[in-house]
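I've put the structures underneath this note.
The numbers here are math on the coordinates, done by the rules we state, and not lab data. Everything numeric here is computed off the predicted structure, so don't read it as measured data. Cβ atoms are built from the backbone, for glycine too; each structure is taken alone.
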Structure 1
Amino acid sequence: MTDIPPQLEIPFVGRWHYSRAEMIADGIVHAVGIVLAIAAGSALLALAAFRVGPGEYIAAAFYVVSLLTVLSVSLAYNLWPVSSPAKWVLRRFDHAAIYLLIAATYTPFLAQLDASPLARWMIVLVWIAAATGIAIKVFLPGRFDRLAIVFYLAIGWSGIVLAKPLVETLPTTSIVLIVAGGVVYSCGVIFFAWKGLRFHNALWHGFVVTGAGLHLAAMVDCLVINRF
């Protein structure tokens, strides 16, 4: 018998079969990602401080904070002992934070399309979709997990409807980096779902760090390099 409340039980505890080496590798990937996010994010915000408007700066700062939140929560969740009920609670926030990062990634770029009413609606719709995904992950944990993967990808690639104004407005290098980041994220989903592959979790998080880095580089190019 245990005294763990039913709502804090770990229904998927049998799915975690990671070796010590896999856990260490995953921890290293997270640590590298956090260090790089702090360094690159700080550089972006410092360099952009006098080159962008208040709204653009807030959007960029929110992206950096969201990225650090995602990596930190993911680190805690993935390295937390499987036997602890806190693992299940952390899982909710880990999966929910992905929606936060997707919406926070879109905002700085869509904010460049001042002349497009559709861009403003797109920002609203992306955040509504992200908020819906977050609510489902937090309040309905463990449900719709496979559908959530499709939802992540759908929100992530929804910006394609604004491809023309984005290409016309953003620097070419920024567009290339944005697309490359999206492709890397999408390819990483393969390893996220490939549960039978050793080190699949570390590989998946490596793709996340790489994709986020490419998008951060796109922001540096768009908000800093092309503002000189």
Structure 2
Amino acid sequence: MLEHLSEASQPLTLAQLAAMMRVPKSTLMRLLRSMELHGYLLHMPAERGYVLGTRSATLALRMLRGSNIRRECRAVLRNLVRALGETCNLTVPDAGRVLYVERIDTTAPLRMQLEPGIWVPMHCTASGKLFLASMPLLDRRSILDQMPLPRHAPRTITDRRELEAELERIERRGVGIDNEEFVLGMVAVAVPVRGNDGKLVAAVACHAPTARRSLDELLTCVPDLCKAAEAMQRILCPAKS
């Protein structure tokens, strides 16, 4: 069940899960209620279905941190921070939000504090907009139908049509950008980490204060970010022998 929900781009209903898992609805309902009670699932309003809950994400993060994968991911990010001089992180999409999986901060005194394990919005972050732009169009529109677009900074895109146009540009470019849209005075770029099937599974991103780098200057770091994303792919999605 967790695998089906983690791979889905939108909530799955009881009927859809029962069909996928080939189990009776009555049996599955008992399991769903238990997992929802313990925080592993979240039942979306208006009968839209189930998504992974916060406890599932926390469990996944703990498992990642307790393995060699965590050390390998941090090593990639650490080398990237040495090359760029700015904070870099690894993120994944999680139930309509962006989850920070791992992060290495710059040693420069001016930086944004975000710890691994926290969530940030999709519509105003470099990773989040990249995740949205990488979805099939119908899935993207379905997610946007349910997603509020609150303003976090003066440049946050809160108009649906304007955001869709921005996502189309990001889809063509293949690079997510945050032009002071989440935090005033901070810019970011993100590149995709793709699985062996070519689908986006994560993102490698870099943040910088505008007092130190402009967005255009940060975009010159994309080749280094892409190299780091390739290294992350080898760690997270090793080729099957």
_Quick check: 3.3 is what I get for distance in nm of label points 7 Å out along Cα→Cβ at positions 147 and 179, calculated from one of 1, 2. Which structure matches?_
1
*Ranking 1, 2 by mean count of other Cβ atoms within 10 Å over residues 27-34, the structure that comes out highest*: 1
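Using relative contact order in percent (Cα under 8 Å, 6 or more apart) for the comparison, can you identify which of 1, 2 gives the largest number? Could the numbers behind the result be given before it?
Details: 1: 25; 2: 16.
Sorting by relative contact order in percent (Cα under 8 Å, 6 or more apart) in descending order puts 1 first.
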*Have a look at 1, 2 and say which one yields -25500 for helix-only ellipticity at 222 nm (-39500 (n - 2.57) for each DSSP H run of 4 or more, over all residues; to 500), as calculated.*
1
